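So, here's a batch of structures to check.
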Structure I
Amino acid sequence: MQQNITDDLEALLAVLPPEITVRLREIDRHADLIEIILDLGRRPEARFIDTDIELLDREITEADINYVVERIGEFTADNRAGIARTLHRISAIRNRQGKIVGLTCRVGRAVYGTIDIIRDIITSGASILLLGRPGVGKTTLLREAARVLADQKKRVVIVDTSNEIGGDGDIPHPAIGRARRMQVRTPSLQHEVMIEAVENHMPEVIIIDEIGRALEAEAARTIAERGVQLIGTAHGRTLANLLLNPTLSDLVGGVESVTLSDEEARRRGTQKSVLERRSPPTFDVLIEIVDRQHLIVHHDVARAVDAFLRDRPLRPETRYRDERGKIVIERGDDLQQEANLRRAGGRNGERGANRADKGRPSQLVEPSLSRAMRVYCYGVGQNRLRSAAQNLGVPIEITNDLHKARVVITLKNYYRKRPQPIIEAEERGIPVYVLRSNTVRQMEVLLADIFALQVSSIDSLGLAMEETRQAVEKVLSGAPVIELSPQPPQVRRQQHRLAREADLISHSYGREPNRRVRLYRE
């Protein structure tokens, strides 16, 4: 698709001192203009893509700065202002007394068609994090993503902290299409507005620019857990940069140090103390923006982080536009291609069914359920539901489209409020399952019922995990070694997980079917 650019440059030129406006018209490089710098006591500069040009032979005075300030909107707590119904941003530099002594007048452009290079990812329903250095085009992609998703009749809400996405003023810029925009009073309240957007306006998609604080990262995780597609941006160049950022590393699962058993350390060929991913990532997909025409895509963030921490980084997918403007996609490692297939429609489909067939072949009584079952979650922790499905070996696909769901799962307190998705599901005849609490155990019981699993399988899993918890407490209280009852591999994996969470060492002994786990302290 041909890219169309709208910059409303005349509105910006109209607020600049007349001498500077005349000079910019003489240079006539509007398409390459990035920003105009006005600093008190220095000559004004225009910054273009490839060079900087001095605009006048004289220095900027207070009168010049006041001329601009009087013609734009009010500066907010983050020292940013704009021009109503445009995307231009004017940022202020103040002295110690709060007086404005410098201005950065940045040209805001709406680029229609720029999202085509990742349109399939944006419309997949996955939560996406855009990563890149300042000025590389993150906000432009974010704005276009909001418009495309809103045009598909999705309920899109933009949390616009600095009015960069939807422009200044109360009426948002046409570039965001049918998306709604929530403004933020001060940047420190961004996380509160993110939660408010979910609770008050029932969005299917939330767009957020510049996630930079721990509270915002926590709010992002909360939103993702509530089943809302989240598309956000963060400063950084690569996935490695993000993992090293203690404030934002939680967006991709975080990092913690764990102690491996002797056998596992030998199997991996590493030391016993290694770095592991702490939790499921908030975002499903991470896109590194190298430049406006070159992107690097990590389709499965959890897998990419795990591989990176084990010093075996996966080769990611690369997308770019060639000299003719054609989009070129260079596929990454096979593991990531499998992740693509799961998101494209086979999520936990054939692979999930095979796992279920091999693990418990007699438990699926309905052949039709060997395929992934689409589940719409309302208020239910998606990562916990995935863990419950993995524990039982049943294939599910979590969808954000109610119309595609086979079942709806919600919590008791949400069901009582009768929200619109629940009413619509019942009107459409979609089964609605209600959980008492948002726990993995409750979800396992529900999935066992839905998939008609043998009751003994879910009960035995619960008993095994309760035995493990009691053993952990005994070891922490001073017991030297505790040996657990023999369990199948999928149960032993969960037992090892509980041991790691308690900073204990676990090791499997014996041969199948009598292989069992031992717990002890180092």
Structure II
Amino acid sequence: MAAVPSSATARPNVALARDPAGLLLSIIVFVGGICSIGIEVSASRLIGPYFGSSTFIWANLIGLTLLYLTLGYFIGGRLADRYPSATLLYLLVVTAGASVAFIPTVSRPILRISLDAFDDVAVGAFYGSLVGTILLFAVPITLLGCISPFAVRLRLRSVERAGNTAGSLYALSTVGSILGSILPTFLLVPAFGTRATFMIFSLGLVIPATLALVALRARAETLVALGLAGAVGLVPVLDQGGLIRPPEYGVVIHEAETRYNYVQVLDRNGEILLALNEGHAVHSIYNPNSQLTRGPWDYFMIGSYFNAQQRPEDVDSLLLIGLAAGTVSKQFTAAYGPIPIDGVEIDGEIAEIGRQYFDMNEPNLNVIIEDGRYYLTRTSNTYDVIGIDAYRQPYIPFHLTTREFFQDVSDHLNDDGVAIVNAGRTRTDFRLVDVIASTMRDVFPNVYIIDVARFTNSIVIGTKQPTDIDNFAQNILQIPESSLIRQVGDLALESGNIREWTETKQVFTDDLAPVELVVDQIILRAATNE
């Protein structure tokens, strides 16, 4: 007597008979691949305004995402062998999609905890809120991990074709993952925002899976799916919008998400500030009543005065890598007149914000939307001053900190040119400043450091010609007191710690430039109050 298959094993045959080409299953596998990686990328934009985008954050995000996918592969394989039903798979996908929709709303109170923890220097609560946020992705990512092994089980017809079946489905999922890595960064987040991006991924899962259940005439499962779809429709009602992140200071007058950054333009008592991502650092300042900020931007005007017998009229050109919203270019124009200024900024939307809110409209400013090092490799222009102020907080991009990069900078300087770098620090930890100075000293004959009085920044200056530290005071005192250059120079002489750097203890190269490690050590020391 022949064995009678159980209902659990008979059901997939009926399901697949209603989908003989496997089109519905293929769509789900492809969309699942898009969403598994797309949600991870979007997660970085969700937590970035609160935690930044350091390697520490990415390590946690990637590590836990891979853990969730691993659990999904295991659970999906077990479920598929025990309950090989297409309707079960599609119901899991609908559940995953519904849970994605609620992530931005549910995460908001958890993310707010991180702000209070940061202000109170409560490392445990800060890290706990990060882990708590990433845990919200456990349900959708784990369920999405179930898709591929489940699909292989449903599509498998014979052992002889098992390799081809598994390979084609995993290839389809991987193609989707490639697309998922591109869509949020270059299209969805810049065009619609992070919250809407999560909703798009949610609907991308819920709609095809629900339609598949309808096509399979799985009435009970369809009703459940429609109920979950209705819950997704409530998300816009529950989430009334508002600011993605409350400001660190001042009042938000503009908020944007670009390909590279979360941007806030702030008004603090008439002073306009540019804050990016987690918002703890100011990247540009505009005060219509004053050209000086008493911040690191001012000091780019005075780097040339370590040269012997330097005069303001000797400075005829500037290249600024890291233009942001144009604070330095505006100051340089006010100090030196309409000299040619090339401002390189990788984020074109920030440049537009600079024009709109920071009066970055100097006719002598040539805005170049490009990576700074790439621009140097292809231009033949030379400059009297090359400034580097290209933070993606809390890091300087590593390729802008190496010996090879500074050699390229030197090659693009005129005979008496200087390179000026803005480097961050704490009040007691100068590790990043020291390593940048050491690397520059391997290229430039003389390197000097000026500590900024108002902010925890230091300015590192490399001179193309041999110079003397005494030149600085001699040159500054020859400039009229009403000059912006003289005012900043006097401030540096009075309150800045001006010193020459002569060591090459650690030199960053293109092969080894652990700038993230150095910055992470500074952050850890500050967080633990050592």
Structure III
Amino acid sequence: MKLNYGVKRALISVSDTTKLADFAQNLCDLGIDIIATGGTSRFLHAAGIPNQDVSEVTQFPEIMGGRVKTLHPKIHGAILGRRNQDAIAARQYNIEWIDLVVVNLYPFADVISKPNSSFDEAIENIDIGGPAMIRSAAKNMDWVTVVVDPNDYEKVMIELRNPQGINAITRKNLAAKAFQLTCRYDAMIHQFLSGRKDAPVDGLPPELDLAYQKKEDLRYGENPQQRAAAYFNGQTETGVLSAKQNQGKPLSFNNIVDADAAMACVREFDKPAAVIVKHANPCGVALGDTIETAFARAVAADKDSSFGGIIALNTICNEETAKKIATAFFEVVIAPEYAPMAYEIFVTKANLRVLELPKKGNESPYEYKFIEGGVLMQDKDLDKMDLEDLKIVLTKTKPSKKDLEELLFAWRVVKHIKSNAIVIAKDNQTIGLGIGQVSRVDAVDNAIRKAGDKISGAVLASDAFFPFRDSIDRIANSGIRAIIQPGGSMRDEEVIAACDEHGIAMVFTGKRCFKH
């Protein structure tokens, strides 16, 4: 690596013009000649900064709608050439060295994050010339400095003003940053093509490249002794990291995890719904004729557990709901919209984090679980069972239409409870939850205990089949009138017989909904 070298000629091609005018003017003041591509050249001319359009260098116009403009030997030869080995070739082909390359890429992430962006629009925003120039400059770090981040302009300018020029360590660090950018950019495109429903890719990808950029450092992780940060892939609009925070302290690691769980659950419902989450599990879920009623019922589902929880609403948080929220301590409220008066009410709760997140938008069809040395990828369980799907009834006692509606509610909630999971619900409100038990019987017992004296006339959902009739015998005489479960056990007939003995209706879904 060389310690000293001079910069005589710079190439600038950017989509993000942040801080560019001042930086380019400083380059001119140092006597550095500037080459620029079409849009960048026009920007610099408008700012009164002299520059030469790249087409003047190549003696070839931009063609094919701008797809081809820098892919030319007079550009890449000028960047890639080794000054001590390729000087003869450069003179032979009239190539003038380019010592500084300032490039950032087409805003692919911004385009695909828009809900109405088309597949063709996304493809047109895949940058080709930009990554090629960045990689060329980064590879030739002995002689060329590459800058891909406007936040590095000041650091580069300080070293340019030094008689020794930009030092080798800086060039190497900037090259590493450049390859990180192109790596992340390509991985983002890979994710997009692998994940979009209209992309011509079948099945899960044979190779997985995940592109995430740090959004922010977090105060700490799950516990104070753990460092943590939030990283965003730039491709979704419905995740918590896309939310607009209108009030409150920064989100913690646990806030983000819980808010994500709350939003996943509340999106199950079209009617006004409220979900309260503690420790990544719903503790209260309810529907209502209005959102304020739904919220009040979600709190009443388990008032003790809801204290300090995360609230998710699936419709506008109006004034009445805001008043109810403000009467108790909650960490976060997240909704698609807020009435103006709601914000005025929340001002009195300075520590309440108020997040705004649209109900719909680009959403990844996949989810990931990281393990030591690897990552697991699966399709999201986006199945929304409807009443017409609840047809497998093998018990003598048949569920009423009201039973089926409430069973469907309980089923949509149990999808979001950690396994083994049991949900007891009544009138579209959870009243007893059995969460994360290693025995299904224990999950049943816990749910019944939590439901208490409200259990009469309730329904029960199980996330997986009952392996034995013992759970049904526990449910008998509790007041539960109907059960929904996947079925598929070797002892299904035994379980059905137990329901018949106790006069309980049971519906099989044929689908399991484990959540680990």
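Values for this structure:
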{"read-out": "Structure from which 12.5, 41 was derived, Rg and Dmax of the Cα atoms in Å, for residues 180-219 alone, options I, II, III", "value": "III"}
{"read-out": "Value 0.55, calculated as FRET efficiency 1/(1 + (r/R0)^6) of positions 332 and 500 (r between Cβ atoms, R0 = 25 Å, to 0.05), assigned to which of I, II, III", "value": "II"}
{"read-out": "Value 6.7, calculated as distance in nm of label points 7 Å out along Cα→Cβ at positions 36 and 404, assigned to which of I, II, III", "value": "III"}
{"read-out": "Comparison of I, II, III - label where distance in nm of label points 7 Å out along Cα→Cβ at positions 164 and 284 is highest", "value": "III"}
{"read-out": "Of the structures I, II, III, the one that 50, 26, 21 was derived from, the read-out being semi-axes √(5λ) of the Cα gyration tensor in Å", "value": "I"}
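Any read-out appearing in this document is the output of simple, stated calculations on the displayed coordinates, not a laboratory observation. All of these numbers come straight from a predicted model, not from anything done at the bench. Cβ atoms are built from the backbone, for glycine too; each structure is taken alone.
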